[in-house]
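Colleague: Next up: some structures, all given as C-alpha cells.
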Structure I
Amino acid sequence: MTDFIPFNRPVVVGKELQYMAEAIAGEKLSGDGPFTKKCSTLLEQELGVPKVLLTTSCTHALEMMPILLDFQPGDEVIIPAFTFVSTVNAFVLRGAKPVFADIRPDTLNLDESSLEALITHRTKTIIPVHYAGVGCEMDTVLEIAARRGVRVVEDNAHGLFGKYKSRYLGTFGVLAAQSFHESKNFSCGEGGALLINDPALAERAEIIREKGTNRSRFFRGQVDKYTWVDVGSSYLPSDILAAFLYAQLENRAKIQFHRQKVWETYYGGLKDWAARHEVQLPYIPAYCEQAYHMFYMLLPSLDLREDFIAYLRDLGIHSVFHYLPLHLSAMGVQFGGKPGDCPVTERVSDQLVRLPFHNALTENDQQRVIEAVLEFDF
C-alpha cells in the first residue's frame, strides 16, 4: 500500500521538546514567560521592529489592530476579497464596514490600481495581505494611503522573512500580524504575533493584550499596582507554546532552505507541463523575496480543479483549494457584496489548488507528487 502524502504535517526540527520541558521545569507556564520574551526579542532584532508581542493566534493579533486604531462603527476598511475570514472579522467585530478589493491576476495580491476608487471619507485603513508570502506593491499602497490620509496595516500570516525591495514584509504598515499556526513555516500549533512599527502604539498594545490592564508596567516596576485602564482581552500565549516556537525560529535558516528547495523543485518539475496545459504557476516579481509558504497552481476551470484534487486523492496525495470569495459569502453579501464585484478573485477561487508543502516533505514524496501531476492530462 502506497503511503499517504498529507498536504501538511507538523514537524519537530530542533529543541522543541527540550525547551518545552525547560518551560515546565521553570514553573512559568502562563504568558510572557522566558520563552515568550526570547521569541519577541529574536523577531525584533531580526526584522528591525520596535516591538513584537506574541499572541495566541494571528486572529488575535488582527483583533488588536482596530482597537489600537480606534475604529468606530461605520469606519471603512479596504481588504482583499481573497483572504482568510480572520482578516475581515477582526475589524467587523469593532463595527467596521469592509470594502472588498479585487486581486491582481499575477501575484494574487491586493490590486493596488483599484484603491483610489475604493477610498471614501470613511476609509480608515487598508490591509494588504501578502499572499503566499509574496509582497504586495507596497510603494504604491503606501503612497496612496499617505496622500489620502489612510493608515496601512499588514496581514503577513504567510510572509515571515519574505521581503519587498530588500525590506522585510510586516515592517511597512503601522502594525502587522503574523501567524504560527501549524500550517505555517514556523509553528507552535496555534499562535501569532503583533508587529508594532509605530512606537507610539506599543504601550497601549501591551495594555490591550493584558486584558486592558497596565500589568506589564507593574512587572517592570513602573507602577506600584496594576489596574483596569482600557478595553482589552487575554491575548497572551502559554510559555510552553513559545518554547516550541523558539526552537522553530532558532532553526529558521534550515527551515527556509528546505522550503525553498521544495518550491524550486515543484516549479522546475512542473513548468513545462503547466505551459502545455495553460496552467498558471506562482509569479514572483524580481524585487520580491518570497517566504516559500506554499506552492499553488491555477487550473483552467473549476471542473478540472475538482477532477485534479480527486485524481490526486485516489493516488494517496492530499491537495487542497483555498479561500472562497469573501464578498460572496453569507456575511459578505450582507455588506453589499455581489457576483462580478471582484472578478479575478471569483475566477482564482475556482481554479486554485495547493500541492503538499511542509517541513517534513521528503524528496521521494515530492517526486511522487510531481510524477502524478505530469500524468494528469486534459
Structure II
Amino acid sequence: MRKVGIIGASYTKFGERFDASMQELAWEAFKDAINEANIEPAQIEYSVVSNMGGWSSESLPAVIVSEALGINPRGSVRVEAACASGSSAVKLAHDVVASGQAEVVLAIGVEKMRESPSRTVVEYIGRAGNFMWEFENFGLTFPGYYALYATAYMSKFGAKEEDLCEVAVKNHYYASFNEKAQYRNKISVEKCMYSPYVAWPLKLYDCSPITDGASAVILASEDFIKSHGQEAVWISGTGYATGTANLSKRDDFTGLDAARKAAQQAYVKASIDPERPASQLDLAEVHDCFTIAEIMAYEDLGFAKKGEGIKLIKEKQTYKGGVIPVNLDGGLKAKGHPIGATGESMIAELYHQLLGKVKGERQAEIRNGKALAHNVGGTGHYAYVTILSLDKGERS
C-alpha cells in the first residue's frame, strides 16, 4: 500500500443555497480545491461522489457531477454511508490511490437539502436503518434517537441540559469567525436553554441544521506529490466500523461502539497511543449532529474517561488552548450539516489547519502535526475516524 497525501481541499458556503444547483455547488468546491492542488482537471483519474440523495431527485449524482466539473475520469462512483458518506468517499479515494490504481483521485460530497420541507427531510432521514419502522410505530425521529442517548447519559452520569448547551455555545463561538458557516451568531447557555424543545432534552440549539453545501478533497500518491513538488498533508491512519441497525440490540446508550472501534484502528495505524490520544493530536473535528454526540465523541475517542466527557466542555478544555481543541470551524452544529458533504468538509478544515492556512481566531496551534476527523452515520450505524499528519508516517 502506497502512502497517500491530500494536495487540495475546500468546501462551499454552507446554508440555504437557493442560488446554486447541485452541479454548481460541486463546481464551487472543486474549483478552489483544484486551484490549491495546482493541477489540471484532466489529471484526475477517478472520482468518488458522496451524496445521500432523495431530496436531490437525482439517482446518478456521480455522473452529473463529474460532467459538471469537466473531468473525464476512468471511473466514477457514488457512495453512501448516511451522515458519514463524506469520510467513506475519502476512504475509498485513499484506497484507490494506495493500491496503485490511480495517481490522483477526487472525493467530492454535495447535498441540496433546503429545497425540501423540513418534515420531508426528517422523514427521509428516518428511512435509514430501522428508523422508518420505529418512526411509523413509535414516532421516533432522528433527534428522538439522540434524545435517548442524552437521557441515558444524563441519568447515568448526572449531566444537565446546561452542560449540553455548553457544546452549542463553543461551536457557535467558532462559527462566528468562519465565513463559510451556516450560523455565525454567538449564543449563550441561557439562549440555548430558552430555545424550544425538539425532542426532550434536546432543544433547537442542541441540534444541527438542515443544510446545502459541497466539499472536495483531492488525494494523490507519494510519487505524484514528489514529482510535482506538491505541498501535502498525509493520511496516516484510517478506521471504520458499523453498528447494528436495530437499537434494541445495543447494550450501551452512553456511547457509540462503532466509533470506539474505528478510533482504535486509526490509532494503531497512525502510531498514536490510544490511552492518551489528546496529547498527540493538535485538534479534532467530531460529529456533533447533536450536542450529546460531541460529548460522547470525547469519550469514544479516548479524550476523556467514560462519564467525564462533560468535564472537558465545562472546563473549556475543547476550546483553543485546552487539552484538545474540537470543531474550530463551528462543527455540524453551527457550520452546517449537508449530509453527503460533511465528512469531506471536516478533512478540508483539518488540512488547512495543519498547514496554518486558517485565518484569525480559528487557527489552532500546531505542535504535533496531527489532527483527527470523526464522522458518524446514523446513530453509530457507521463510523469513520481519519488521522491526518504533516509527516508521512505509517501506511494506512
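Each reported figure results from applying straightforward, stated rules to the coordinates on display, with no laboratory input. Fair warning: this is a prediction, and the values are worked out from it, not measured in the lab. Cβ atoms are built from the backbone, for glycine too; each structure is taken alone.
Colleague: Just checking, which of I, II has the largest value of FRET efficiency 1/(1 + (r/R0)^6) of positions 108 and 220 (r between Cβ atoms, R0 = 30 Å, to 0.05)? Don't skip to the end; give the middle numbers.
Modeller: Values: I: 0.10; II: 1.00.
Answer by largest value of FRET efficiency 1/(1 + (r/R0)^6) of positions 108 and 220 (r between Cβ atoms, R0 = 30 Å, to 0.05): II.
Colleague: For the read-out Kirkwood radius over Cα pairs in Å, for residues 156-331 alone, a value of 19.7 was computed from one structure; give its label from I, II. Numbers along the way, then the final one.
Modeller: Values: I: 19.7; II: 17.8.
Label of the originating structure: I.
Colleague: Please state which of the structures I, II yields 65 when percent of Cα pairs over 12 Å apart, for residues 252-291 alone is computed from it.
Modeller: So the calculation was done on I.
Colleague: One of I, II was used to compute mean count of other Cβ atoms within 10 Å over residues 140-147, and the result was 15.6. Which label is that?
Modeller: I
Colleague: Can you rank I, II by mean count of other Cβ atoms within 10 Å over residues 84-91 and just name the one with the largest value? Numbers along the way, then the final one.
Modeller: Numbers: I: 21.0; II: 30.6.
Largest one: structure II.
Colleague: When Cα Rg over 2.2 N^0.38 Å, for residues 44-179 alone is compared over structures I, II, which one is greatest?
Modeller: Comparing I, II by Cα Rg over 2.2 N^0.38 Å, for residues 44-179 alone, the maximum is at II.
Colleague: With relative contact order in percent (Cα under 8 Å, 6 or more apart) coming out at 26, pick the structure among I, II it was computed from.
Modeller: This figure was derived from II.
Colleague: Thinking of I, II, which structure, once log10 I(q)/I(0) by the Debye sum over Cα atoms at q = 0.06, 0.09, 0.13, 0.14 Å⁻¹ is computed, gives back -0.20, -0.46, -1.00, -1.18?
Modeller: Structure of origin is II.
Colleague: Mean count of other Cβ atoms within 10 Å over residues 228-235 computed as 15.0: which structure among I, II?
Modeller: I
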